[in-house]
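Q: These are the structures, in structure tokens.
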Structure P
Amino acid sequence: MPNEIEGHEDAFLMAATPEPRIRILLEYAVRAPSTHNTQPWQFRIGTDSVDIIPDVRLQLPKADPLGRDLFISIGCCVENLSIAAKRFRVFAGATTENGEGRPFVRVRFTHDVLPKEGTDAPHMEELAQAVLLRRNTRGRFEKTPLDPEARKRLSRVEPEGETDVVFIEDGNAIRRIAELTEAGFRLAHADVAFRKELAGWMHSSFTKKRDGMPGYSMRIPKLISLVLPMMLKRRDLSDKLAPINRESVASAPLICVLGSHEENPAGWVDVGRTAERLMLESWAAGLKTSIFVASVEMGDFRHEVQQIADLAAPPQFLFCIGKLDSPQGLTPRRTVEEKMLRT
């Protein structure tokens with residue numbers, strides 16, 4: 001929550017050693033989005049760096065058999081950490097490494113806080129605030145065109161690595177993406193094992209759990225949130241739920257599709273970093289974002305998405321951008337301490 005980590009500026013500058021500074025930066029990292037809010041990252045602090053290591057125990061066998069979503073989530077986590085480090089002017093770089101039988105990302109920091117002059121610290125301050133506010137919103141977008149300045153802001157984002165970014169604004173193309181989203185949703189929910197896996201991460205709005213998806217984060221009425229996970233395990237509810245997803249996507253004035261020929265952990269991390277930066281730029285510009293990946297993850301629909309978007313590389317991630325009146329609360333998060341690896 002924003003009020004939990006305000007006042008970090010003084011604490012950061014007063015820290016006598018690197019470790020407490022890094023822990024402050026990690027408070028931003030853990031605000032990253034992840035599939036079903038699994039939060040599949042672990043941290044190992046070094047002298048002037050932190051390793052972000054995927055927790056493969058949290059990979060979803062049905063929703064994410066390739067591990068693509070897991071590494072995209074790691075990329076989002078890395079981007080949040082990088083933005084926080086740039087805000088406090090200690091960022092020195094981030095690289096994907098191989099070790100211990102699995103890839104991980106090492107984010108490095110300078111020993112001394114750099115002067116504000118000549119840095120992008122003011123912009124990073126704005127994005128760091130967006131980290132604290134961003135959430136995956138749900139509902140119908142307002143029928144208002146995007147502010148041209150906000151649109152330019154998004155177009156100025158430099159993609160990471162080999163990531164390709166395409167913005168879809170044509171109404172017919174958006175409606176077709178919405179139809180593919182509905183079809184992908186129906187295909188996923190026809191699988192009993194998928195529904196059981198999903199239901200295991202869905203909680204009522206009264207939950208005390210610090211991961212997963214409380215009902216309020218999906219705009220589900222409180223009483224219905226008590227029974228929906230059990231209903232989902234027993235029945236395919238896509239006839240009722242899939243059209244809601246289609247209508248939400250169809251209402252968006254702008255869809256962002258990210259692609260990459262690098263269909264491996266390093267490529268997916270780059271996709272996640274780029275996606276998170278674009279979502280944070282959207283929030284900083286007063287817009288909201290909604291992630292909808294059924295059309296790029298289920299069946300062969302991703303090939304049609306690639307054609308609609310005129311995307312050179314296979315699509316890996318998709319989200320909608322626009323204005324949306326969504327008072328839903330932030331999803332819960334496990335603490336930095338809970339995610340720390342001990343050496």
Structure Q
Amino acid sequence: MPSFRLFRHAWVLGLLLCRAGPVPAGGLSLGTVDLPVPDRTAPVRAGAVRAALTQVLVRLTGNPEITAEARVAPLLDTARRYLRSFRYRAQAAEGEAPVLHFVARFDLDAVQQALLRAQVPVWGQDRPPVLLWLGVERHGRRFVLTDDDDPELDARLRGAARRLGLPLMLPLMDLQDRAAVHFPDIRGGFIERAVAAGRRYAAPVVVMASLRETAGGVSIHWWLAFGQVQDEWLSSGLDDATALDRGLGHLLQRLSQLLAVRPAGGHAQVPVLVQDVHSAADYARVTRVLAGLTGVEAVRLAQVTADAVALDLTLDGGADSMKRLMRGTEALELVQDDPSFVIRLRR
């Protein structure tokens with residue numbers, strides 16, 4: 001049987017061989033945008049690149065009016081500089097003529113760094129999943145939306161979430177969910193019941209929304225619970241697509257306010273102890289998550305123990321941004337922040 005010392009040497013060698021890189025959370029591709037276009041001409045393509053980058057900027061800042069800020073004008077004026085690739089595709093609905101789409105993929109790291117240099121707060125790629133309990137009341141029906149209840153509404157909801165970069169999930173509404181959350185709970189805004197029922201989904205952000213059709217269109221009442229933060233707002237529109245876009249836009253803006261990295265004009269090294277790290281695979285996971293957080297410039301291994309690693313993080317904005325970063329990731333849990341940072345790898 002190999003000695004513990006030999007095991008430790010192999011452990012450390014495994015750590016040194018691991019390479020980490022940023023991985024988007026929630027399966028989102030924040031740097032990819034799909035837009036309908038009338039043709040493939042150069043002027044239309046130039047406009048599509050600018051419009052696509054605008055959508056990426058909204059996703060990263062949570063600000064629907066971000067293009068009105070003078071600080072981001074240089075980014076839009078040089079939009080093609082951040083374009084990695086593009087392609088065209090044709091999409092046809094049943095019984096209709098195909099619609100041409102322009103699919104652009106941007107260098108997300110470069111866009112984020114440009115925003116930070118312009119002193120614009122950025123909510124990065126590692127985003128906690130959002131569990132949405134959507135109660136729907138229309139056409140004489142009352143139900144809590146799942147993937148199968150209303151395919152058209154589900155498609156509009158997911159399309160809006162995808163455009164805004166929100167990692168949205170719906171409850172299963174199986175027997176366990178139906179026993180815990182009823183339609184009147186959503187209609188009345190009893191979000192604590194949704195939070196309790198949502199623990200099985202391990203989603204740190206829980207949202208309830210009550211959608212009603214009215215004589216003037218569609219009205220949605222929203223409630224948010226994220227840690228100790230709670231919020232409430234209304235959205236409306238002539239149709240459910242507009243009401244959903246506006247309501248989810250407010251959610252994006254609120255989460256960005258809570259989780260975005262705010263440039264502080266400097267860097268600082270912050271020592272962090274990571275608990276429950278037992279193997280090279282665990283270490284690779286930790287460093288991959290940390291390296292993917294907006295504002296983390298470098299991750300350096302300082303020390304290895306039997307079940308933990310000590311790391312030195314180089315942070316844009318310094319130690320003050322550490323708490324904000326930890327709130328935005330589901331893979332790591334902040335255990336202690338005073339006098340030093342201790343985090344734990346979630347299983």
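Q: Name the one structure among P, Q that Cα extents along the principal axes in Å, for residues 238-285 alone of 54, 32, 13 was derived from.
A: Q
Q: Here P(r) over Cα pairs in 20 Å bins from 0, in percent has been calculated and equals 31, 60, 9, so which of P, Q was it run on?
A: Corresponding structure: P.
Q: Ranked on Kirkwood radius over Cα pairs in Å, for residues 46-229 alone, which label among P, Q comes first with the largest value?
A: Comparing P, Q, the top value of Kirkwood radius over Cα pairs in Å, for residues 46-229 alone belongs to P.
Q: P, Q: which one has helix-only ellipticity at 222 nm (-39500 (n - 2.57) for each DSSP H run of 4 or more, over all residues; to 500), as calculated, at -13500?
A: Going label by label, the one that fits is P.
Q: Output the label of whichever structure in P, Q has the greatest value of FRET efficiency 1/(1 + (r/R0)^6) of positions 126 and 294 (r between Cβ atoms, R0 = 30 Å, to 0.05).
A: Q
Q: If you don't mind, another one. From P, Q, which structure was mean count of other Cβ atoms within 10 Å over residues 206-213 = 14.9 calculated on?
A: Structure of origin is P.
Q: Another one. Comparing P, Q, where is FRET efficiency 1/(1 + (r/R0)^6) of positions 166 and 310 (r between Cβ atoms, R0 = 35 Å, to 0.05) highest?
A: Of structures P, Q, the maximum of FRET efficiency 1/(1 + (r/R0)^6) of positions 166 and 310 (r between Cβ atoms, R0 = 35 Å, to 0.05) occurs in P.
Q: While we're on this one: Using FRET efficiency 1/(1 + (r/R0)^6) of positions 262 and 334 (r between Cβ atoms, R0 = 35 Å, to 0.05) for the comparison, can you identify which of P, Q gives the largest number?
A: Q
Q: Just checking, which of P, Q has the largest value of relative contact order in percent (Cα under 8 Å, 6 or more apart)?
A: Largest calculated value belongs to P.
Just so you know, all these numbers are worked out from the coordinates, no wet-lab data involved. None of these values were measured; they are calculated from a predicted model. Cβ atoms are built from the backbone, for glycine too; each structure is taken alone.
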